[in-house]
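Derivation of every value follows stated rules applied to the coordinates shown; laboratory data play no part. Remember, it's a predicted structure, so these values are computed and weren't measured experimentally. Cβ atoms are built from the backbone, for glycine too; each structure is taken alone.
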Structure P
Amino acid sequence: MAKSKSTSKKGATTGGQQLEYPIIGKSKVVQHMIKQIKRLAKGNDDVLIIGEAGVGKGAIGRNIHTEQTDGDPNVPLTSINLAVIDDKELGSVLFGYEQGSAGYPNTSRRGIIQASQGGTVLVEEVEEASLRNQMKILKFIKERQVKREGGSKKEEVDVRLIITAKDNPEELSEKNKILKELADELSSFERIEVPPLREHPEDVPMLVEHFTREACSELGIEEPVIDINAIDVLVRQRWKENIRELKSVIDRSVLFSTGGMFTLPPELTDEKTEVVKMINNILTGQEFEINKSLDIIERGIVERALERFGFNQSKAAQFLGMTEQTLRYRLKRLGIVPSRSRGG
């Protein structure tokens, strides 16, 4: 595949680097990923990108292609996410179909691999394909030939493959999520391992600023002031769905924000959050409603105690060092429903 030398407009700056799809952060792991993208863009080897859901594997794959081609729109990039496509349709989407084949009596069509001749095919979440379709993908990796569904003719295709997965091929194979033969083939690809957001929380403030700016731009509103309390809360989250989850929270926070102040969604305000907020406000001389904050803290403590003892009020009261009568008074004052069904 020839590398284009045309020029293109690049994306956001990330620690001195520019990429079409911004990789935000100044941590060592993020800067290492950017260097890997730049290095892989100089070659044409197939690439495997490994990381949990929501870490930005697709953006990394697109960056490799864009950097390699200098953003030339004439060099094709096609992508498919196997987690969101009907597995029954995967073969025809990847490889195309011939007129008269099952379900396609009147037309024939190229698949995305043929459409990417001379370019890049990005296949996301390969472990989501059925074993039958994994066999087809494996066969293409080895032969670099396409045979349309319902057809008999094979066509050689010159494309660069960028494949993403949530785990190492070896681990996926042991869990019977991908074929061992496919795992062996993927193990020979160039590899980028993307760490979860919880392993580089120092990048959260930059991500918050970026997503806030992005959301406000889309809505056509002024950016709210993001105070240290909100940043502290966001940095301490585990982010099970990584950057994707953080972006969703920021988008909602922008909608909650009023009076020019950044406001987190209610579910991120708990007793630990409130303690941090109180301490920061005291240290910085900012005003706050102490009774309201103390109620939030007390509510969180009481709810956790109830949950720990299976909503047994007698045991929870003893644990908290108070009588059952006092506990019942506090439950009523704080508006706590003392049962498993309170969330229903």
Structure Q
Amino acid sequence: MKKVALILGVLVLVAALAVVVAVAQLRQFLDAPLAVPEQGATFEIPAGSSFSSVSRRLEADGILADHRMLTLYARWTGEANAIHAGEYLIESGTTPRELLGIFTTGNVRLYSFTIVEGWNHREMLAALQAHPEIVAEMSPDDWPAMLADLGADASWPEGLFLPETYRFPRGTSDRELLRQAYELMQQTLDEAWADRSESSPVQTPYEALILASIVEKETARADERKRIAGVFARRLDRRMRLQTDPTVIYGIGPDFNGNLTRRDLRTDTPYNTYTRHGLPPTPIAMPGQAAIEAALHPADGEELYFVATGLGDGSHYFSVTKEEHDAAVQEYLRRLRQNR
């Protein structure tokens, strides 16, 4: 009996030592950096993948030293059934333990897309669909259905999507990005509208978008936006035509060749603010938040005119009288000739 007890004791001791060694090896394995290059490695988990297939691919790609150890650990912790499909960026220095946490939290790799202030809807859609990680689903004929799906009151897409940088996982559709941009514009517009100035000439949030889009196309200078909005506000109050070139260009459409002529200014369209009073029927571009703020908080003053200075810095000369404005226009033309 003593001999049997001794043997059992030795076996128990050996087993305990084996467990200790195994645990130590597992900890060492879990906390040792993966074989990932300094710039990181991209790894994709397709939908429906089992964890064992994922760990085998990690080993086959040379990232993981032993797929069996990670699989056994993931099954033991219950995390094997909690991984999320998607594309991941595995950074240099990541350990197997950290990688498992990344997979189970769904911390997928994100890409970015920026809607630029002043883009029209055609430019925005073309840029969206040129992005290699965005799935193109929209066609120009789909806008009415898209706007209906968004619940938009407007029947034209111009101005409804906020210029901003959006982060998204690979495989996101252009429709989903547009939904995010629309919802963010609505949120931004609602907040700005609630805080609008009494001096703003617009009667509705949509009119604010229209005026903001004109301000956006007239200047990119932060120090001029509210001043230009002030000029337009006073002209609207006095029933003066806005006479702004960007609206005329928008009315010409994709056929505009870059040369705005006197004939263009005399040709009536719904967007020709030289031939028609008031605001055009829709925005003419995607206005950024700063342009929206300017439209709803126009600067006080007496100026009714402005023209580019021709100094090359995007600045404008503002005038109170028509005579002063005409002189500023002549100075601008003189500078143009001099620059040529």
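Assuming 22.1 is mean count of other Cβ atoms within 10 Å over residues 64-71 as calculated from a single structure, say which of P, Q it is. All intermediate terms of the calculation are to be shown ahead of the outcome.
Working: P: 22.1; Q: 18.1.
Going through each structure in turn, the value belongs to P.
By the measure FRET efficiency 1/(1 + (r/R0)^6) of positions 256 and 296 (r between Cβ atoms, R0 = 35 Å, to 0.05), tell me the structure among P, Q with the highest figure.
Details: P: 1.00; Q: 0.75.
Structure P comes out on top.
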(message) Comparing mean projected area of the Cα convex hull in nm² across P, Q, which structure shows the greatest value?
(response) Q
(request) Assuming 2.7 is distance in nm of label points 7 Å out along Cα→Cβ at positions 120 and 328 as calculated from a single structure, say which of P, Q it is. (result) Q
